[in-house]
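Engineer: Some structures to go through are shown next.
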Structure 1
Amino acid sequence: MNKYELTLVVDGKGGAAKKKKVTETLEKTLKIFKGEISDSKDWGVKDMAYRIGKAETGLYLYFELELDGAGVKALNEKLRTDPDILRFLLIKN
């Protein structure tokens, strides 16, 4: 299992409900591919430098993951198609 860092940007107006939904979706996806979250941080709502769609603020979430290569590919696809996630960055640690 490799270690990864994942940063998500979700619409800042969604509040706690959207944060909970995105986190639960991530946990379910990781469970399917036998991955796990080793650490998570809520960086809070911040003004973005430019609009993404209609969103002017973003809720930033940070996760440290342990996952294998096949799981990374599937997670990348899931994050790309999730309408609640404005931007994401997944890097190998």
Structure 2
Amino acid sequence: MSIFEIIMLICFGFAWPFSIYKSYKSGSNEGKSLIFLFIVFTGYIAGILHKILYNFDIVVYLYALDGVLVGIDILLFLRNQRRASGNCS
């Protein structure tokens, strides 16, 4: 377990709620990229797999939490995209 890895994941983890809030309240995807979100999500999945397969420790839960937050942001992106295209019921 590396203190630097923990700090990185905590810092990234604090950023996602602001992004989620902005996506939710604005209903807009302005300044966001779905490709970027998927790249970051893939990185968190890779971190989780590394922890599970090679170096399991409690840090895996930070990766999972951050991954869930990015997943929520992806879902909000898709929701906002659907609303913007007028396909909302």
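Engineer: For the read-out relative contact order in percent (Cα under 8 Å, 6 or more apart), a value of 44 was computed from one structure; give its label from 1, 2. Let's see the in-between values first.
Structural biologist: Working: 1: 50; 2: 44.
Of the structures listed, the value fits 2.
Engineer: For which of 1, 2 does helix-only ellipticity at 222 nm (-39500 (n - 2.57) for each DSSP H run of 4 or more, over all residues; to 500), calculated from the coordinates, equal -11000? Show your work: numbers first, answer last.
Structural biologist: Working: 1: -11000; 2: -27000.
The correct label is 1.
Engineer: Quick check for you: by mean count of other Cβ atoms within 10 Å over residues 2-9, which of 1, 2 is greatest? Walk me through the numbers before you get to the answer.
Structural biologist: Working: 1: 17.1; 2: 12.1.
Evaluating mean count of other Cβ atoms within 10 Å over residues 2-9 on every structure, the highest lands on 1.
Engineer: Also, quick follow-up: Identify the structure, out of 1, 2, from whose coordinates distance in nm of label points 7 Å out along Cα→Cβ at positions 26 and 50 was calculated to give 3.1. Kindly include the intermediate steps, with their values, before the conclusion.
Structural biologist: Numbers: 1: 2.5; 2: 3.1.
Attributed to the structure labelled 2.
Engineer: Taking Rg and Dmax of the Cα atoms in Å from the coordinates of each of 1, 2, which one would give 12.9, 38? Intermediate results must be reported in sequence, preceding the final value.
Structural biologist: Working: 1: 12.9, 38; 2: 14.8, 47.
Of the structures listed, the value fits 1.
A short reminder: the numbers here are calculations on the coordinates, not readings from a lab. Predicted model, so just to flag it, every value in this text is computed and none were measured. Cβ atoms are built from the backbone, for glycine too; each structure is taken alone.
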